[in-house]
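Novice: There are structures below to look over.
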Structure I
Amino acid sequence: MGIKKPFEISLEVNDSCNYSCEFCFGKNSVDKRIDLSREQAKKVIEKIAAEGIERIRFTGGEPLLWPHLQEIISFAKQQGLFTSLNTNGSLFSKESAKELAPVLDDVLVSFHALNDKSEQQLCGQKGLFDKKISAIKDLANQGVFVRASTILSGQNISALEEFNKTLENLPVSQWVLLRPIPNSNDLNPISCTKIAEAVEKLVAINKNRKNDEFHLIENALPFCCANPENVSKVALGGIREDGHSSLFINSSLEIKPSYFLNRELGSALETPIKEAWESPFMQKMHALEFIAEQCHDCKYVMQCMAGSRFSALRVNKSLYALDPLASSEKFIRQ
């Protein structure tokens, strides 16, 4: 796709979490808990900076369970990196928000429920919703660019307008929507019918917003899961998934195309990131060789990128298969 190096590296500092979200792929794939050491993290960060990559995203698990977070994000900032953090937001205090704010450029807070009761039902935790709200306010008050992410579960799609109103009353700079990913508990966590409902609602919500303020479905979604023209208005496409713009380093220091796609590209302490990025597997991924035959002539393929290659592999057993949400036969190819 012409990108010479990853736009961003996601670094999994730990793989444990205080939540147990029913839709989370992580809780179904991790058998033993692994934390990076501070020394490992510093070596990886030095390597990222030395190879000219400008952005790092700290993720988990829940990164705030990792004891070295403030020190290591500060270290990344000293290396000149743009720093981002993915978190459920429940473990922040006013003090930790104040400590982290000067070294954080961007925070993505998971916002999958509208109150404590629904968060308990969906995420398995009770009594932490108000802490999440406080964290959003505290971080924003410290000048951090705060984003919120919401999983498009059936329940959340039904309440999408209410989510929009709630987040408009919070100091959130951007709202990100996420398609649920197949996991070991549920290979079909969302239907095309529900996605189509979400798309129509998002088109309506975005109607009076500026283009650069649109709320978008950020992870890979086949545009033919609903009316492709409308999906293209509210879905970012496949650029953020399967290694098209970033690489993932897990807490075992394995370089992978993404959090989901279990293809090891090398060791983070031994393999140059450029070498992993330009490996034969990734060259095929970037050239869109891993897509179904039905997708080749689609007018949206360069944006959609045939949906999620991980989902195709997980459900339909091949990287060359259709994304399980694809309905390409319903739409005329152009």
Structure II
Amino acid sequence: MQQLLSDIKNQTYKPVYLLCGDEAYLRLQYKNKLKEALVAPDDSMNYSYFRGKDVNVGEVIDLSETMPFLSDRRVIILENTGFAKDGNDALADYIAGGIADSTVIILIEAAVDKRTKLYKAIDKAGRCVSFDSQNDDTLKKWILGRLKREEKQITAHTLDVFLETVGTDMFAISGELEKLLSYTYGRNVITEEDIAAVCSVRLDTKIFDMIAKIGLKQGSKVLKMYNELLQMKESPFGILALIVRQFSQMLQIGDLIAAGLSQKDIAAKVGMSPYIVGKYIPQVKKFSYKDMTNILDACAQTDYNIKRGLIGAELGVELLIMDISR
């Protein structure tokens, strides 16, 4: 990321860039930074954008070899083509043979396969930049920097509550921050009450609450929560995946508790904030090791039954929830 910023600052550009990784917000931000640095906003003659699986690579190469019109540079962006994951030998050969000096090609992809000929060609001739999901500390610094610019204050505990509520997706965080800034207009301190009033609760936080009810054997409440999620158009598969993820995390935390690690050390091991680990610990203690492994086995069996067409997804997850709540 720093090398990319250095390229922009020094105006020394590579002929090809690959911006990839899980964090869509950062991919978009740096795509825009590169585009703004390379081509004027109103220069439609020297900027081309291609998107999707049906991009004609021959057309891209021909365009790349075309001299820019009244400009030093031609910029071509290829987004979500799948080339970085599936490969494209024609484009790989073109890049390896040398892109025209006046052209910069930028590929924007979430998933990549570093074994492909194309990835290797880009890595050798240009720059591959991966924007992965950010850890809590990095997200907090980013949020605090944004709040500081708006002359807003937030306590460390309230910031933990905010991240727990909205999650770690930077697009979601950005949107929820905008809500908070509007809601707290005229005040300089953001409180937990503000977060509760306007922020959308992420799905895995709702699943966390559901698992708390499972631990208390409150089957009817768990089922009600599940039906509410379905009414909100949440996918049964998504709900099942999050149940698996949360019990897997609980199992890991349980092992670390048994090993005698402190809350702070557990947080470092599992990549969570100590505040979030602190919320998990009481929940972990409601389940034995055998309980959690049995639940994960039941989840795997439910997933198998659904995928083999032995039961519908909604009913399958509902029966699972009823079973593990008993």
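Novice: Comparing FRET efficiency 1/(1 + (r/R0)^6) of positions 167 and 255 (r between Cβ atoms, R0 = 41 Å, to 0.05) across I, II, which is largest? Walk me through the numbers before you get to the answer.
Specialist: On the way: I: 0.75; II: 0.95.
Once FRET efficiency 1/(1 + (r/R0)^6) of positions 167 and 255 (r between Cβ atoms, R0 = 41 Å, to 0.05) is tallied for I, II, the winner is II.
Novice: Could you tell me which structure in I, II was used to calculate percent of Cα pairs over 26 Å apart, for residues 15-174 alone as 37?
Specialist: On the way: I: 29; II: 37.
It traces back to II.
Novice: Say we calculate Rg/Rh (Cα atoms, Kirkwood Rh) for every structure; which of I, II gives the highest result? List each step's numbers first, then the result.
Specialist: On the way: I: 0.94; II: 1.05.
Structure II gives the largest value of Rg/Rh (Cα atoms, Kirkwood Rh) among I, II.
Novice: Taking 1.9 as the value of distance in nm of label points 7 Å out along Cα→Cβ at positions 7 and 263 derived from one of the structures shown (I, II), identify that structure.
Specialist: Details: I: 1.9; II: 4.4.
Attributed to the structure labelled I.
Novice: Which one of I, II has helix-only ellipticity at 222 nm (-39500 (n - 2.57) for each DSSP H run of 4 or more, over all residues; to 500), as calculated from the coordinates, equal to -9000? Present the calculation step by step, with values, prior to reporting the outcome.
Specialist: Details: I: -9000; II: -19000.
Corresponding structure: I.
Any read-out appearing in this document is the output of simple, stated calculations on the displayed coordinates, not a laboratory observation. As the structure is a computational prediction, the values presented were derived from the model and not from experiment. Cβ atoms are built from the backbone, for glycine too; each structure is taken alone.
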